[in-house]
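Enquirer: Take a look at the structures listed below.
Just so you know, all these numbers are worked out from the coordinates, no wet-lab data involved. Given the structure is predicted, the values throughout are model-derived calculations rather than measurements. Cβ atoms are built from the backbone, for glycine too; each structure is taken alone.
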Structure P
Amino acid sequence: MAYANGNEWLTVEQVAQRFAVSAATIWRWTRESKFPRPIKVGGRSTRWRRADIEQHEQALTESAA
C-alpha cells in the first residue's frame, strides 16, 4: 500500500506471503497475541506497518539464536 508518514502498510495477504503461511494463520497468531496487532485504516480495512513486521522478525531471529 502507499506510504503515509514514511510508513509502508501491508495487507494480510502480503504479510501471509512474507511468512509463507495463510491469511487465516496470520489472524490466528494475532488473536493469540503472537503477532503484531494490525491497525484499522477505515471501514473493514486493516493493515500492518512494515516496521512492526520487521521488528517482529528481528525478535524471532534473536530468540532463535
Structure Q
Amino acid sequence: MHKYRYEGPVKKFGVIVSHWWVGETMAVSENKARSNLEYQFKKRLGYGAGIKVTLCGKIFMVEE
C-alpha cells in the first residue's frame, strides 16, 4: 500500500464547492486513493452516498 495526498478544488455535481481541500489516504492504487479521498470529503461535509463529488486535480503518491 502507498500513501496518497490530494490538494486542490472539489466539485459537487460539476460546481466547485471547495476551492482548496487537502486529504491523505493509504491505498493500493491511485484509483482507489481517489475513491477513498472522495469518500473522506463527503463524510467531513455530511454529504450522503448519492452525492457526486469530483477531485479536480492530480493525486500525488507521498514518498516515505
Structure R
Amino acid sequence: MPFSQFIRIETIAGGTMATNREFIKAAHSRLSKAGKSARSRKWRHAWLRAGLAHKAKAETLHSAIMG
C-alpha cells in the first residue's frame, strides 16, 4: 500500500489513533466491487497487512514523540 493511500484511509478511519478494526473498515470502503470479491482475497489481505504495518509504524512514532 502506498503511503499516500495509507494517509487517505487513516484520515477516513479517524486519525492516527484509530483502531485496527476502524482502519480495516475504512480500507474496505475504498475498495471496488472487484477488490471485495473472493478472487481478490489474497491480494486484499496483503494490501491490508501493508496498511496495518504503516499504521503500527505511525503509532510507534506518535507515541515516541508524544511521550
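Enquirer: For mean count of other Cβ atoms within 10 Å over residues 31-38, find whichever of P, Q, R sits highest and give me its label.
Expert: When mean count of other Cβ atoms within 10 Å over residues 31-38 is calculated for P, Q, R, structure Q comes out on top.
Enquirer: Something else now. When helix-only ellipticity at 222 nm (-39500 (n - 2.57) for each DSSP H run of 4 or more, over all residues; to 500) is calculated, the result is -8500; to which of the structures P, Q, R does this value belong?
Expert: Only structure Q yields this read-out.
Enquirer: Right, another one. Determine which structure produced the value 45 for relative contact order in percent (Cα under 8 Å, 6 or more apart), calculated from the coordinates; the candidates are P, Q, R.
Expert: It was calculated from structure Q.
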